[in-house]
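Just below sit the structures, each encoded as structure tokens.
Laboratory data are not the source of any read-out in this text; all were calculated from the coordinates shown. The structure displayed is predicted, hence computed values, not measured ones. Cβ atoms are built from the backbone, for glycine too; each structure is taken alone.
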Structure I
């Protein structure tokens, strides 16, 4: 098979390219710019394009298929050439389905917790040396790539994103996988640039349920009222299984599952609900509760999901991918609940299209109230890159409805403020889907004053 990737440098795209290369396919690709770690990974497998940029001469009748990344535009010259030649053009979720249509497909959807639930399932399957394929949205310890596709694995675990599939396919990715076992972790409005109203957004999850194969299973969060209404009214031919927070206790900053008192390396209500979702999926894969608990006790979390940067007896520093209002609140609440006697300094970088949309900003009201020191940072370049109208410090304060909130749009000033705080018996939580204008978080953590 000869496959060409347009926009091969994307997170999922370069991982899929490597996975297909390992499967024996002949892979080529193009992009206008490729960043690390994709650049080094592609180079390792001799898949890095010799020249950056788009060249229609790369497209010919010899190709069996073209996979189109979301980064490409509809006027991309390679895409136009492929269309003129009548080549089969896939989005990457379409091609993932092609690779897994003869397997049992587990698809994890929802506005939050997808990567963590997927990671937990992979960890447990790996613990018991099960044979499986996967697509996950973060780099995991023990897994070289974020995508694996083989001929023989009987099951594929897929993180199902609700964002669009490609520039020419406006369907949400998770609609294309046709799950046998599906998870919906909850619904919290996101991607306002694509789904302008809450109703538009929730509709995608209703449609997702209808894509589940007849007789399949739907595992969903009982705590989400709107999700429960959607599931209750769905006429899809699926088994419905709700989950909630498992029984547990917290002792000296460690969470234990009850009644077995299984010690966990993770914490927080959302992580515990994610754990129960993963447990139900694993039960569908013939891993019982006792086996699951034994395996999950060594799970340390997905990258950038309450990831520990540094830790000692007085101070923990975490980084987290939280960016939407519900994720922000849940992450702050988790750290405060786990360490009730410690002050919490919490900083969020507004970076996504939704969070930088002035109309959406009011959704953040009250989301940082549980932090002792609440900080919002915006890199002004983010507005420029996304071609969006900047808003002021006053707009941010009003939207968050927090009179004590501190605002920064200069990375140096933010860093100086953070370094000037006293972290004796205090935790620092840095949240962003960006990079704080190039912050070196480990270096920052090592420099904190007591």
Structure II
């Protein structure tokens, strides 16, 4: 089977290309630019395009499928050629459905927590020797890549992203999977450039729940009122399994989960992560893992990449990096860090990097999100604001939106770096929240400054 990828270099796209190559398919692809680690990983398997750019001549009538990445444009020369030839064109999620339509599809959705929950499930299944197909949005410890596809596995676990499927398919990705077993972790308005109102955003999750295969199930966070409303509203004939935050306690920087066998020490922390764990347990039990085996496995789970990921620790300080950018994620991550280390000073730094976070109309949603931190800082790049064609922002606008006059606001990478290096090291937690890199901050150098090798 011949498959051609338009925009093969993306994080998700190159992982799918590698998975299909492993499956024995003949893979070709193009892109105008490919960054690391995609470039090296494609090159090792002989899948890196010889030249960057778009070459319609790569397409002919013998290609069985074209997979179109979000990075491509509607007028992409290769896409136009594929349409002219009448080739079957798939979005990324459409093709994943094609590969899994005869399997039991487990789809994890929600505005936040879906990568962590998917990672927890895959960790527990692997620990217990249960082989499944999967697609997850982060590189996991112990897993070669983010996508794995086989003919023989009965289950596939899919992280259900609500972002758009392709330049020519504006449906959210998770609308296309038709889950047998689904989970919904939380709903908090995001992607306002795509979903201009909260009502419009909420509707996408209603469609997701309504798309569950009849007789299937929805495991849902009953502590989130919007999730509960969506699940209660559906007329779909599915089973409903609510979950909430389990009992736990934090003792001297260690989180213990309450179980029938007594307190269980776990590596992850924070109320939101304990809630994630409860949801993952329900899903694993539906996939045949009993409670005791789940607890034994989850006690060794260290977290998903960039999700409260510990970068290093010395005797006097500890540094975490988190992908958090939406208001709900920022608030949950900051609170979790303070709860885990109540006797340490918390320096919380947030980079505003996405379209929503840099939009003046959305900024007020960040009110109070950093309040529990002892030192609070926000970094943003005026160039990013301009590139996104948004109105310029001022430091005072951001302080007003956060309702925090003590908030430090930086637009210059060097000044932000100087601020970090001037912080007291002793008894301090540094929490770096960003989907970017603070204008080029050298994290290894900063760890070295803290005495962390």
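Starting from the value 15.4, 43: which structure in I, II was Rg and Dmax of the Cα atoms in Å, for residues 270-357 alone calculated from? The read-out was computed on structure II. Structures compared: I, II; top value of distance in nm of label points 7 Å out along Cα→Cβ at positions 238 and 334, i.e. the largest, recorded for II. Using distance in nm of label points 7 Å out along Cα→Cβ at positions 6 and 422 for the comparison, can you identify which of I, II gives the largest number? Of structures I, II, the maximum of distance in nm of label points 7 Å out along Cα→Cβ at positions 6 and 422 occurs in I.
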